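Have a look at these structures, which come just after this line.
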Structure I
């Protein structure tokens, strides 16, 4: 056994994102995508990666084989029923893997044995003996799972586990396959199994919980308290039905509350956020914004009381640092629940030095804006201050005078004429579509090209004659400015929105006493 096995204060992390997690409705990963995830799981420090079910399909076989050969640093596991063909398929897939494990399972609950397997308890015991004996002749590392253990009869389950150990199993997994258990009950259940089986010290107990009642993580932690030293889980909690226990939640619970649990893992938790994003992107299953640890709102605060506390000391409302899990940082979301402290902090961050009276007026205008706009951005606040508080004497730098676009085969062509304080300026450009061409022509005309950080066009109604409302946000240096344009012609609305944002850039720059950096006009 390795040093990890002998460390009783260390919890092994068994990740089954690529096997059980992929079974989530709507999830589908190809070999290349699974390989990418497996590499990242290994870098994260996952002890065991369950790569798939080799006997299920040629694709699964190839996936397990490829991951076993190419991924270093983690033990690669394959799933198998107690059937000989499953076990030999698992061996063939993993025989070249430097560190490999076979994970053999059979159901042990009365309802599964009777209605699914059509086997008597004595026949299940014989299956365990035969299957694990064969597996242990091919693998040094053999895990056995009693499917639907939490609904199994305890005396029979203890017999099954004893048979598995006698036949060569080195890990005994206690699954709550259908998410039926509750934490207090599961703690006593797991403790009774461990005491009843009396396995040798080298045998590790594992737990695998599903989230049908929202208790997968709580049940997993209860099992760890009872003596389990391996937790089976998935990134983002992916899996059948309501999913599996979430890897990031188990790991961070053990880390944040080490004072209570007393255990560690071998994971680099600063990689959790990036791995979560990768799995979400490749699986096509979005992470809910309120998801613990890795959700978009996990470190976001909107309530004024919370924002005030976080500004004084982040620990008032954050029990872990964002950087501990690889998140970008604490976010104070400004909205109708935000208070004056958070608003003033954001104003200062944006570079404004307002008087007390100006700040009070800006805050009141901000609150009114929150009643009509769900998300208030930095650009909105800058525009509010520039347009309403620090009102300049100058007029808009640019107004749309005329435009024309031509599309068809090949690039689109746009000609733009803008009215300025000193007359008119015109230019033309080609682009990938009419809006792109128009924007390129505007950049050429005004000799300025800030970064376009957001762009959207929405219909103002669901009728065919609806007006198009375009919204853009530009950044020039530290200045961010939004723009809005409305027209029955969506190209015109997009042009108006861009010009509006450009004008606001100039207004905000003037209010701050800085100049926008001009760009040399390109050759025609």
Structure II
């Protein structure tokens, strides 16, 4: 096996180090990203979990086309009578994110796909045995430090979301009933044993094996609609990645029926050549705002049915390509990026929503509340036909530079701020010529379109005097604007990785001889 160097950006140091550990054993970018993603899903309670959804975008080193493995969540409920729907759920409102209403409980759990997606990407593009890339997550599950991002979220919701379920509450609180502090050790009972089972038996155990049975039985007993039939029927889907050219770079991102990659590609097309040099000028910020307002105003994320999203996405991209801006009217996510010095790149974005608050007894598996993310499931918690892929803003992205073969993997958490964060960073990096660290740290703006349009911006971003929309100022490097993580390899510089000062993250680089 040919040794290679690896650069990894991940939400925490344990995840980043997992990536470089497998690189030291001869793993490539996909092995590193898989290991880092599994550790992330193990060690970021409330942010993401193993029973989540994910997208994996891979750029092979041999020049073959980039692909996205769709492991996003599905609407469950196969074979259930109508009276089973609408149970096991209730709404809560928290101060998180400036005020968020979400639906939780066993009935908010969608069919998870992360493990299937990682397994499929690893089998197609990885080099190491599956058990080897799962091993760091098994070790982490024995006890891990509580990270800042997880603690920040849980400080708002630990009683509302997690307090109603005894197993869930016990794992996150000390003997006095206080939320475990940042840096203190979290041990989730049974999680290490579950990961050993996944390492030994493969991802399939969550879908047709013992773990599937435990999940389905717990769902049936508590008003959930996720069944054995839903888990057994689930498949990750390999799709041609959506490609877009910006300057000397060819980027590939998440295609429809997800909307995040489509929105990112449309924005990058409309921002081609902007900013012209260095950071945004006030005039260019005005153009950025108009682009965000036009693309986000298409409201792709509000379309619940897959076929409708695909058709509208194709229409949006065709309009942007033909007519440009004139043709358009009107936390809970984690990301891992990895590249290797053979020219491969892998980007993984994953989400469990805000968490249902439920843990399947005997497994340590926190369950998602993807059906209860009201901003993405507009028609209601149990409104879609079973088997429907839900909508998603996630956009794991990879790219190759034509001039020298450099490769980049990049992505972000941040709900509907994912696409605007990525478009701004890539525009600053490619068009403005900023280095990767500076492009990620640069102040950002985001146009909110949920009700009336409003420009959210960090207070160190200079706005034009004639800004076309009302604005709201937020602190510099606010977590609201995402948490971009990027890894890059160039023939001249070698390997580097960059994290976002907006979120606690980590980077790690393994070079030959280290």
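Since every read-out is calculated from the coordinates, none of them should be taken as a lab result. Here the structure is a predicted model, which is why all the values come from computation and not from measurement. Cβ atoms are built from the backbone, for glycine too; each structure is taken alone.
Given that percent of Cα pairs over 40 Å apart, derived from a single structure, equals 15, which label among I, II identifies that structure?
II
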Exercise. So FRET efficiency 1/(1 + (r/R0)^6) of positions 104 and 360 (r between Cβ atoms, R0 = 35 Å, to 0.05), computed for just one structure, reads 1.00; which one of I, II is that?
Worked result: II
Exercise. With helix-only ellipticity at 222 nm (-39500 (n - 2.57) for each DSSP H run of 4 or more, over all residues; to 500) derived from the coordinates and found to be -9500, which of I, II does the value describe?
Worked result: II
For this session: Output the label of whichever structure in I, II has the greatest value of distance in nm of label points 7 Å out along Cα→Cβ at positions 152 and 456.
Result: I
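Of the structures labelled I, II, which one yields 19.1 when mean count of other Cβ atoms within 10 Å over residues 32-39 is computed from its coordinates?
The value was obtained from structure I.
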Problem set entry | Among I, II, structure where P(r) over Cα pairs in 5 Å bins from 0, in percent, for residues 72-367 alone as derived comes to 1, 5, 9, 12, 14, 15, 14, 12, 9, 6, 3, 0, 0 | II
For this session: For structures I, II, calculate distance in nm of label points 7 Å out along Cα→Cβ at positions 128 and 216 and state which one comes out highest.
Result: II
Exercise. Quick one: distance in nm of label points 7 Å out along Cα→Cβ at positions 176 and 192 came out at 1.5 when computed from one of I, II, so which one is it?
Worked result: I
